[in-house]
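These are the structures in question, set out in turn.
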Structure 1
Amino acid sequence: MNNETVSAKRAFALMEKLAYVRLSCSEEEKRAAEELQKEAASFGLDCTIEEFEAATGEVSKATFKVIAPYEKEYEVTGYIRSDSTPDEGLELDFVYVENALEANLVGVEGKAILMNGRFNMDAYERIQKAKPAAIITFSGAVDDDLAKTDLEIRKIRETYSERHGSTVALTIRAVDALEIVKSGAKKVHICVKSEVKNGISRNVCGEIKGTEFPDQIVSFGAHFDSVYFSTGVYDNMSGSVIIMEIARYFMANPPKRTLKFNWYGSEEQGLLGSKAYVAAHKDELEKHRFMINVDVAAPILGKELIFCMGTEALKSYVDAMMKELGRAAVVEDDIYSSDSIPFADNGVPGINFCRFGAPGTAFIHDRRDNLALGYMSAEALDITLQNALDFSKRVINAPVFPIERKISDSIRGKVDKYLFRKKD
C-alpha cells in the first residue's frame, strides 16, 4: 500500500509493552505517558507532557450489610468521590427502586435505595431530588463466575455532583442484588470512608510543522488511560499505537499542513484530557481545521466503523473515499464518545476510526481487555491503521483543504446532549 514507513507489527509490540492498568492520575498513567514520549523521540518527534488537574478520589472503606429481616454482609465497592458516612455508619430502611423513575422514588427520602445497573445523569437528578441517604447500584450478571469477574469500581463524575450534589454511593454484584431483593431486605447498615480530591493527569503532545500551509492544523488524538482491572489494550492503547505509527510516517514524509499529535490521559473519566487540551490551547483552535481520532482497534473478528462529526458532506466524502480505496467500512454521520467531542464542541469537525469486535469476541472496561485471550492481532490492527493513514495523507496534503470547517446542527445538538446541555 506504499506505506512502508509504518509497521503494524511494531505498533503491536508497543501495545504489548504498555499492556498494564493505567488509571487516571496514577503512577502507571504517568509511566505510560513517559513511554509514549520516549517512543516518539525515537523517530525524532519531540513531545511535551502537559499536566492537568483531574477529579479523582480514594475510598478506604466500604461495607454493606442487610440487618433485617436477616443478617448478611455483602461485598461492595464505594464510588470514587462518594460522600462518607459517619464513622459508625448508617442504619437505613432499604427500598428497591428499579430504574429510579419518579413513581419508584416516592417516599425514599432518608433511605437506602437499590437501582438497576448504574445511573445516568437523568436518573441521578431524579434520585437527588428524592433525597435518599444512599444509592446502591450493581454490576455484572447473575451467572458471573466470581473467580473470573471483578466487582466494578465506579465514580460519581464531577459533572453529576456539581449539578445535583454528592451522595453516598456503593456498587454490589448483580447476583447479590438479586438475593437481597428476593429475600425481602428491609433494613441495611452502610459504612463508607471516602476522600474527594484532585490529582494530576497528563497529555503527551507533539507537533510536525506544515511545509506549505503551516497555519492550517490537523490534529490526531487517542487516549492511553484505562479503567480498573483493565490493561486497556483494545480500549485504547490500540488507538495510541496507531497514531504513533502515523506520526512516524509524517516525520519521514513532511506534511503540507501542520499536524498535532496528542495522546490523552483520563479519557475514561469523562474526556478530561481532551477537555483540558482544548482549554489550554483555545487561542490556536481557530487554526484547527480537522481532528482525527482513533479509539479501539485490533480485534481479529470485527468490523471497521468510521464516525464523522461535521456535515453530511463529510460523511459522503469519507464513504466515497473508502469505496475508492476498496475498504470495507461502515461510515456514520454521528458523534462518538471519545476525544473528538471537545473539538466538535469548539467548532472543529472530526472523524473517529474504530474497529469494533464481533459480538462476544472483544471486551472493554473489564479484565478481559487484555492480550492473553488472543482476540487481537497486528494484522487486524493494520486494517484500521491503513484506513486512518490513507485518509490522512489525502486530506492533509490536498492542494485545497477538502473538508469544510463546519458542524451540522444535528451533530451540534448531539454534542450538546452528550455534554448535558440539553435533553430530548
Structure 2
Amino acid sequence: MIALRKAAFTGLAALAWVACKKDEDKGPKIYVIQPGENAQTQAQEAMLDVKPGEIIEFAAGTFTFNNTLSLVKKENVTVRGKGRDATILVFKDAAKGAEGIRGAELKQFMIRDLTVRDPKGDGIKIKDSDGVTFFNVMVEWTTGADSANGAYGLYPVSCKNVMIDGCKAQGASDAGIYVGQCSTVVVRNSEARLNVAGIEIENTVDADVYNNLAVNNTGGILIFDLPNLPVKNGANVRIFRNEIRDNNTPNFAPAGNIVGQVPSGTGIMVMSMNDVEVFDNDVIDCAVMGTGVVNYQSLTLFDPGLNINDPEYGKETYAIHIHDNRYQRQKFMPLDKPFISSLLKSSFGDSVPDILFDGYLHPAAGADASKKVCIRNNGNARFANLNVPGGLAISYDVSGHDCSHAALPEVSTSAPRP
C-alpha cells in the first residue's frame, strides 16, 4: 500500500508543472513552470500548447535555459513571472546568437514581471505582431559594457500597437530598448543603463517616449531613420519628460554596427527623421552633445565606407521642434570617436554647446516653414551649427531656428493593459 501511494504521488508530481490551475469559475488556465532540470522542455511545451486567454507563469526562482523559448501565432496570451527580482531566466549557456525569448505573429500579447539575463543574442524579440506589451520586464547582461553581449534588450520589430512600461535594459551592445520598423508605440516609465544606445526608435511612425531614465549609456535616446530597411521614413515621434544623464560610456558596439558611429557623450540624437518633438527633458552631463540633429550624410565623415544606395530613403531631417528642455553640464573634453573628438576639441575645447546641428537643411526649408528645424525656449542652452555641407564653417547663430511647430498628437495604443 505504501509503495502504491508513493507511485501515485510521484506521478502527480511529474504532472505538477502544468499546474492546470484551470477552474471554469475562477479564471483562465495557467501553465506554471517551476525551476529545475525539466523547465526548458516544460516551458517550450506550454508555449506550443497555450490557447487564447491562457497564461504561462514562471514561478519565483532562477531558471537556466540552453536555448531560445519561442512563441508563434498566438492570440491573447500572457507570459509572466512573479516579479522582476523574483523570476530570473538565465540564458548564458545557450548557443551563440540565441535569443532569450522570441515571439512572432502574435496578437494582444503581454510579457511581464520577470528578468531575462545574459542571452547570447537579443533578450526578448517580438516580430510581426499587433498589440504587444512589455510590463515590468528587465533584460540585463551582467558582464557590463562588453561587445560580446547581445545586441538588443527589449526588441519589438515590425510590430504595431506596442507598449513598453516600467521596464529596464542594461548592457546591450546595440540598444537596450529598441523599437524598429513599428507603428503606434509608447515607451514610458522605463530605465536604460549601460547600453550603447539606451532607447532607440528607428524607422518607426507614431511614438511617444516619456518619463524614462537613460543613464550611463553611450547615447541616451536615439531617433533614427536608416536606409535599406523594409519600412521607410519614420515620423511623428515625441520625446518628453525624460531624464537623460551621464551618457558617457565608451562605445562598445561590435565593429560594423551603425550604432558604433554614435559618439560617447550623446544625450539625444535625431537623425534623418521628420516631425519629431523634443520637449520638457532634463539633459545632464552628456559630454559631446545634449541634443544633436543630424543627417545620415554626416556619418560619412566618421566612416567613409557608408553610402546611401536606397532610392526610397528620405535622408533629410526636418520638421524638428526642440523646445522647453533643461540642459546642465560640467566641462568635458570629448574623447570618443577620433574625427568628431578632434573636431569638437579644436572648435570648443571642454565647452561643447548643448545643442548641435550639422547644417543639412531640407531643400524646401527656406520657403516652407513646416520643414524647418525649430529650437526655442531651452533656457541657457548653447547652440552651434557645425555646417558640415559648408565645409565645417561653424556658426553660433540660432536665430534662423527661432520658430515653432504645432504640437504633435498623443500616441494611444491598443496594446493590452496590465
Structure 3
Amino acid sequence: MSIVIKNRTIGEGRPLICVPIVSDSLDGIIKECEDILDKPVDMVEWRADFYLRCNDTASLNCVMDIIREKLKYMPILFTYRTAYEGGEESYDNSKKITPMRYITMIKYVADNLGPDIIDIEAGRACDGDMSEVISYVKARNIVVISSMHDFLKTPDDTYMREVFDRMSRIGADIFKIAVMPNSGKDVLALMTFSENARNKYSNPIITISMGRLGLVSRVAAELDGSAVTFASVGKASAPGQIDAAELKKLIAEFSLSDDNIYLVGFMGCGKSAVAQELGGQTGLNVIDTDAEIVMRERMEISAIFADRGESAFRDIETNVLRDISEERGNIISCGGGIVLRDENITVMKRNGIVVLLTAEPETIYGRICNDDKRPLLNDDMSVKHISDMLGERRSLYEKAADIIIKTDSMTVDEIVLKIGELI
C-alpha cells in the first residue's frame, strides 16, 4: 500500500527525502524553510520539541502557519519527540510532559495545526490509549506515523517484529523504527528485518540504522523497502543524517531504476529544444507528449481541441503520460497544460524528476508570436493573455517542480548544462 500526500508517494519507488526543522526560534525556523526550498527535499519534519516556545499553543499555530505558507507544496510532518524517545526534553526539563499531556498535545495539533502527518510514539501508553488517539488523528484526514527509537542498540529481530505488530494493531498508517548499530552485523540485521517487514506488512515502513555506521541504511532504503529516509539541511536531528543534496546523489547510485526527466512549463519556454539537446548529450530516449498524442490520434493538437474540446484532449494527455511513464530512463517533454490535473503531477513525481522551465511573458511572446499551432492562444496572441494564463498556472507549475530554471537569458546549451548540474 502506498500513500499519496501533495503528489508525493510514500511507499513506492525511491524513498522520499525528509529533512527536519530544528531551530529553537521563529527567525531560525523561517531561515530553515528558505534554505530547504533550494534543496532536493520531498517532505519536511517540524521537530517541535526543539522550539523554545513549544508549550505555547498560540505560538505553535503561528509557526505551523509560516511553515505551511513557505513550504506549501511539501508534505509536513509534525513531531514532538519526548525524552522517552530521545527528544529535546532530555536536555530541557521545562519541556517534559506526561504521557497524558502528550496525548492532549497530539489531539490539539490534529485539531488546530493541520499538518499532513503526525508522528506518534508507539510506547507512550497502552494499546487502548494509542488506538484511540490514532483514530482521533486519522478522523481528521491526517496520516499517522507510529515510531520507536533505540539510541543505544539494535534490538533482536523478534523484538522489532513485535514493535511493528503493535503499530499495526493500534492502527498506524506508517511504521517507523530507528536503532543504533554497534557493529556491521547490527546494520545488516536492521536491513534484513526491513526487507522482511516490507513483504509482511501492507503499510509503508521506515527503518533507519543510525550513526555513521548505519549510513548505508539511509542511502540504500529503496533496496530494503524503507519508504522515507532522513537527511539534513543545516543541523541534523539524529545521528547519521547527512546533507540532503549529497544523500540524493547517493540514492541515485543505489537506485533499482533510472528516473525519467520530465520537462514542464508554459508553451515557448524551450522544453522541446532542451529535451532534444539533453537527449543528444546523455544518450537517453526523448519523448514529446504532444507528438505522442498526434501519432496516436492521427490528428494535430489544434484539431483535437477544435473537434473534441479541451476536456477530451486532457483525457488523452493523461493516458499518454501514464503509458510512457511505465518505462524509465527517458526525457519527457510535456505539453504546457500537463500540470492542470493533479493526477498528472502525481505520475511525474512518482516516476522521475520534474524540471520546470520558466520565462517572462514578453520572452514567451517573442518566441511564439508567429506560431499558429497554439490553440489556446490563437484567438488572443498577446503578452497580456500569456501573462494571464501564466498567472493561472504558476502555482501548479511550482507544485509539480523539483527543479526550476529561468530560461529568459539562457541558451539551450546553458539550460542543459544547468539541468546536468542540478540533477
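Read-outs throughout are calculated quantities, based only on the coordinates presented, and are distinct from any laboratory measurement. Note that the structure is predicted; figures quoted are calculated from it, not measured. Cβ atoms are built from the backbone, for glycine too; each structure is taken alone.
Below are the figures for this structure:
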item: Entry that produces 2.9 once distance in nm of label points 7 Å out along Cα→Cβ at positions 191 and 263 is calculated, selected from 1, 2, 3; result: 2
item: Source structure (of 1, 2, 3) for Cα extents along the principal axes in Å, for residues 39-158 alone, computed value 41, 33, 31; result: 3
item: Per relative contact order in percent (Cα under 8 Å, 6 or more apart), the highest-valued of structures 1, 2, 3; result: 1
item: Parent structure of the calculated result -3000, given that helix-only ellipticity at 222 nm (-39500 (n - 2.57) for each DSSP H run of 4 or more, over all residues; to 500) is the read-out and 1, 2, 3 the choices; result: 2
item: Top of 1, 2, 3 by FRET efficiency 1/(1 + (r/R0)^6) of positions 47 and 127 (r between Cβ atoms, R0 = 25 Å, to 0.05), largest first; result: 2
